[in-house]
Structure P
Amino acid sequence: MVPMEEGCLSVPGVREKVRRPEVIKLKYRDENFVEHTQEFGGLLARVLQHEVDHLNGHLFIDNLDNKVRREIREELQAIKNGEVEAEYILAEK
């Protein structure tokens, strides 16, 4: 597991170190529905894990330990309350 700082458009302004495997094996289907299994490493492996988390309903902050979550609680509450501005729509009001 390798720690690396991550951020996300879903959580604007929040960046924290997240531990993830450096190399992953991913099974997927291409545009012709042919199944492939491929190994990915480095930054691409991290990005793929981050995006697969989204598909499974998780954000990178779900991978943080409780201590870090407590430290960023106010930032997360401000986002939830709509007090954080972004150059994109966070949620419909």
Structure Q
Amino acid sequence: MPSAAWAWLAAEAGAHGLAPLLYATLQAHDLLSACPETVQGELRAQYKHATLLAMQREGELRRVLAALAAAQIQPVVFKGAYLAHAVYPSPG
């Protein structure tokens, strides 16, 4: 695929919040070497940023769940927190 096409794909993925998933998918299928280094770097940076945010959110969720448990309140966790681990290859 031409470099311009890779750049377009990365930009579109980023615009839709899918760059981290694109990076993880390319990495899982050993396809990162097929895209230009600049695109790899951009996708990698977005993947790392998303992973860091996911870790921060998970930490906060754990603190909230612990506080609720201490108050004997049983919450139902769904959407992002659930999907991050149940559907995607990485919480980031």
At a computed -23000 (helix-only ellipticity at 222 nm (-39500 (n - 2.57) for each DSSP H run of 4 or more, over all residues; to 500)), which of P, Q: Q
Relative contact order in percent (Cα under 8 Å, 6 or more apart) - highest-scoring structure of P, Q: Q
Structure responsible for 11.5, with mean count of other Cβ atoms within 10 Å over residues 50-57 calculated and labels P, Q on offer: P
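Since every read-out is calculated from the coordinates, none of them should be taken as a lab result. Computed from a predicted model, the values in this text were never measured in an experiment. Cβ atoms are built from the backbone, for glycine too; each structure is taken alone.
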